Structure formats: C-alpha cells, structure tokens
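None of the figures in this text is laboratory data; all of them are computed from the coordinates on show. For clarity, every value in this text was computed on a predicted model and none was experimentally measured. Cβ atoms are built from the backbone, for glycine too; each structure is taken alone.
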Structure I
Amino acid sequence: MLKRFKQATLRSLKTLGAFSVVQDSRWRRRRLLILAYHGVSLDDEHLWDGSLYMPREFFAARMRALKESGANVLPLGEAVERLYSGDLPERSVALTFDDGAYDFARQAFPVIADYGFPVTLYLTTFYTHFNRPVFDVFCSYLLWKARDSSLDLKGLTGEPRTLELSSDGARAEAMSALQKFARARKPSAEEKDALAAELAKRLGLDYEGLSARRVMHLLRPDEVSKLSAAGVDVQLHTHRHRVPLSRELFRREIEDNRASIREMTGREAEHFCYPSGVYDPAVFPWLEELGVRSATTCDTGYASRESGRLALPRLLDVTALSPIEFEGWLTGVSAALPRRRGPGPEVATDDARAGRAELAG
C-alpha cells in the first residue's frame, strides 16, 4: 500500500515540475547520493534474491537513467572530500559495488565503462584468494534452486529429519542447520566447500557446472588487478566479511584486507564499507587509527555535511525499486516521502537473511 502511494505521489510531483525544482535546488547540491549495488545476475540469481541481484538489462536501464538525469557521477574519494568542503556540483552521485563478485567484471563493469562512470568496488578478500563459491550464499541459492524437492539432513548434519524446500521458512531452516553444523565443527574452507558440493549432489544439482560459470564466486587476484588498471577504485570491505567488536580482531580484518588489495592493485585503500551494513560506533576510533577516511553503511538516505564520515548513508538499489522511485532518489524528491525503517527500501525475505551470513564463515 505504501509503495503504491509513493509511486503515485512521485508521478504527480514529476508532472507538477517538482523533480526539476528539487534536483537543481541548493538543498540537493549540498547532498551526495551514494548508490549501492551487490550483484548483476549471471543467470537466475535475481529470482532467488532481488535485494542482492538484478538482471543485466535492469542494471543497464539504471545507468541509462543516471546518465539521462544529468547527474554528476564522482569518484567516491573526491565526492566525500567535496561533500565536507561544501563544493559538490549539482546532482552529485557516487557509484559503489559491495563484495567483489565475479559478475561485477562480467556483467556490471562493461555497462559502467560504456557510460564512463567512475565506480568504487568494496572488496572482501578471503574468497578472492580461495576462489570457490561463497559458502553461505551459495548454499542458500542451492536450496532455492531445489525448492521443488526435499532434503534429508541426516546425511549432511546428522539430524534425523527431512525438509520440504517449497517454502521460505523450510529453506531458512535448512540453511540454519547447515550453518549451525559448520560453526560447531569449525571446518576449513576446503571442508566447507566439500559440504556445499555434497549439498548440491543430494539436491540433484550440478555443482561443477555452477562453479565453472563462477556463480557466487568472487573475483580472482588477476581480475582485480585488471579492473584496477582499467580505473576501478578498489576499497576496503574486510578480509573475511565480518566486523568483530574486538580491537585486535577488527584491526586484523582491515589490515589483512588492505594488504591484499595493495598486492593486487598497487594502491593504498582508504575508504571502507561495513559488511552487510552492520556497524557499531565502537569501531569508529579503530577506523580512525587505521587511517580510514570514510565508511559507508546500508542506512538509506543522502549523505550531507551533518553525516558522520564513518557512517555515511547510501541507497541500496534493488529490483523492487521502481523507475519512478529511482528517479525520485536521483532528484532528491524521495527524501520528503515516508519509507520503511531498516537498511534498504524493502524488507528481506527469509531466504535473503539466510544468505547474508559472513562470506568467510
């Protein structure tokens, strides 16, 4: 109901000329819209989770709309500095991708390059070096692909029960059982990969075929190097996709991540994105100690000079966001409309929650 009201309101405001007035206003010029993306589907991933993935043609339409809006798409570092110095150009936007999935190079970057937009890639590096499917998201995806079948957990986790996978709840329950099993045994990355392969086998899915297509894989080091040379700004996203609330462990995450990025790109990463949008003000002093100049969240909104440098809001763009809503965000009109609380414009499904656990486990 709220979504239909917002769309109708935005269409009316556009017809009345409000979009043009707001996008050229002094208010909008003082704000930076940081767009956030995760994945562009290689196949059907957007049908599994439209809050993480979108089809290539959908993403291309977004970039076309960005160009046609007359937005000034700035490199992230420049955008942040100009935000706080008070000299942003009108309609300022920064473009960011989280995680560093293979589909960024295959599907997203060619589109971005066609428009000549600068882009920041927040890269988590564990699975860059261990280049196999990311365990949690891949297992959740496998369970979804086998939603017309059942899963006997006994052979996988030892639990004597069988789950029909036709519902979100059953798949979330199966995913929870796999994660609990993995946490209890603390398997190596190789052992977790073997568990994912066994899950695929029991579900009648082609694990090797999916792996060969690089579904749910991150970029390899050589691919990161090539993207960096092509102008992609590679920045920090932790090494193991987690934010421990221990100073020593947190510093290790950033230092390992930064060292890996330096090795692949020859550049020093100074900007950070919180994995899954999870953050705590307790880490702010640690980021400052590490020389981090900005940190972005998944909190929805525009960044202004009142925003803390280490808790910058973004717009998480998803397939459920209609073209008129996206245009509303580009112009600034959407700031005046009510929206749901939480990270991003839509509430995640149980499948999505199950798939957003730590990338490195």
Structure II
Amino acid sequence: MSAAASGQSESTGTAPNSAERLDAYLCERFGSDDAPPLVTALAGDASTREYYRISRGSEAWVAALYPEGFDPSRSSYLAVQGLLASWGLPVPAVLHCDGTRGIVLIEDLGDCTLQQRLAAVTSTERDVLYRQAIRDLARMQQAAARSAQSGACFELAFDVEKLTWELDFFLKHFLEGWRGCRLSAADREALSRDFGWLCREMAAWPRVLCHRDFHSRNLMWRSGQLFWIDFQDARMGPVTYDVASLLRDSYVDLDESLVATLLDELRLAVAPEESARSFERRFELTCIQRNLKALGTFGYQAAVRGKTDYLESVPRTLAHVRRNLERHETLAGAAAVLARHLQEWRL
C-alpha cells in the first residue's frame, strides 16, 4: 500500500517524506491486510499541502498532508473547522488527525466545485446556488458576531499592514516578477499614494469574520448543497471581503443583474442600516484590493513555483480591477500607472 507514486519529499536528511508518512498512517489506521485502501492523488491548491482520496469499498475519505508535523491544538484548520461546524455551517467533518505525521483525515466531498457545477445548470439553478452561498456567508458573519470571539482567527485582521503587504505582493510577483514591468520612481509614488489610501480606508471599516478565500473553487457541490473548503486562513475583515471574492471571482463570469441582487441580499441580511450605494462603494473598493491580491498569487505561482494553470484567469481578474478602478477618481493615479504597464488596458 504505497502513495510513493504521487508523493513528493517535503523533508531533508532522513526525515520521512510525504509518501512514507502517508503509508505509515494508512497501515496504522486501516491495517496491512490483503485489502488495503486505494490511494489516489488529488489536485492541490496554491498551498504546500497535498491531498489524497482514500477509498475502500463504498467508503471514501480525503487525507490532507501538511509539509511537516504540527501541534493539533495550534492548527488553524482544526480551530476554524470547529467554529464553523458549531455554527451549523457546511464544512467537511474532521474524522481523524495525526499531528505527528502532519495528516488530517476529512470527509470526502467529491470532486465537483461550484465552478464546475455551473457548467451543467440552468440560470435558475445557478441563482439558487449563489443565494445559498450568500445565506451561508451571512450566517457566518452573524454567528461570529454573537460568539465569544476567542481564537486566532479573531485576533488576525485585514489591517493596514496586511492589506499593504498583499498589494506589495501584487507589485513584486505579478507586475514586476511575472510581467517584467519596470516602474519609475513616479509610478511607485503614485501607486504608494493610492494603494496607501485604499488600505487605510478598508482597514477603518467595521470588521466581521471572513472565510478569506470564498470563491467558486473553494465551494464544493454535493447533492444540491454547497460545502466550504480552504477556510483555515479565516480572519477579521470588511463585511464585503468574502462577497467580493464570490461575485468578482477570478474563475467565473456572472451577470451584473445577479451581482447587484446578491450584493443587496447580503446587505439586507448583515448591514440593513447602510445605504445600498454605501455598501456598493465598499464592495467595489474591496474588489480592487482582493483582485490585485489574486493577481499577485497568480504571478507568484507562475514565476516562482512554475504553476501556470492560474494564468488563464488573469484577463478576467484584470478586467475586474479595471472596471472598479475607473469608478473611483481617488484611485486615478494607480489606474493610470497600471494602464501604462498592462497591455490589456491599452487594447
């Protein structure tokens, strides 16, 4: 029973690599009889984790392998999963954890993401799925506001420092690293001024608990229900952060009428006292920061890790940024700099 065919070493010296750790775990968990479970490597995400489907007969589980062992009591994934599950939110059950080997065994949600499901549904069915996502998002924000707010996810926030770091990441890894743009001193000054204003503006807004990566590839569809994955980096941030990820998704195009409807449904659920225009303004500004951060990730994955799959989503993400930048005169300097350096904006 070996995962060695798809496992890669994450270690140095004589420490067990991921395949050896998984083999040892499976032997201990399932025994070494004549009917070992079938191990299938799954597509990973932008993290350093590896994923395997473990199946035997009609049962199946997913094993998440971390680069090294960890203390379960300090695991952000386990902590956030516990919180979300306690609030009745749709997250996979944790079935077992082996912190020493760096393995978490979780419920298998199948292989169909929201992005994939959208290709097989009618517009009416699509709207139902997105309304479900918006309702669950509102439930999280409301439950978190009522909770004791104890834990690391409540202590971390999209503050000025974090928001600034993410925009610097875009400049370093997308604009300069992947696209090879040469920024002048004047360019840098304009971007620093406008991005600085954007970060201060967003950091000053009231904060709620955010999934942080709430988009169509992190929502799994199974039997009519959407389940959340990749929520371990949850932190406090703007009420519009997760909805920006969902409705200005790098991977999916949505009708503008649906975007407007869903955005207002979230406003009425979590911020009914705020005007529709004020909420829309915060949404647009959040989208700019969120989409620029995504572009930084795409550039990093391509230039540093050699993973180019994300590049097909660059045009859509750039279009989101351009659309929202053009609506806000305060960010005209940044818009002008990007227009000079990005060929897509000159077409």
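Kindly point out which one of I, II the value 0.25 was derived from, the read-out being FRET efficiency 1/(1 + (r/R0)^6) of positions 175 and 311 (r between Cβ atoms, R0 = 25 Å, to 0.05).
Going label by label, the one that fits is I.
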Given 4.6 for distance in nm of label points 7 Å out along Cα→Cβ at positions 39 and 167, calculated: source structure among I, II: II
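If relative contact order in percent (Cα under 8 Å, 6 or more apart) is calculated from each of I, II, which structure is the one that comes out at 25?
Computed on structure I.
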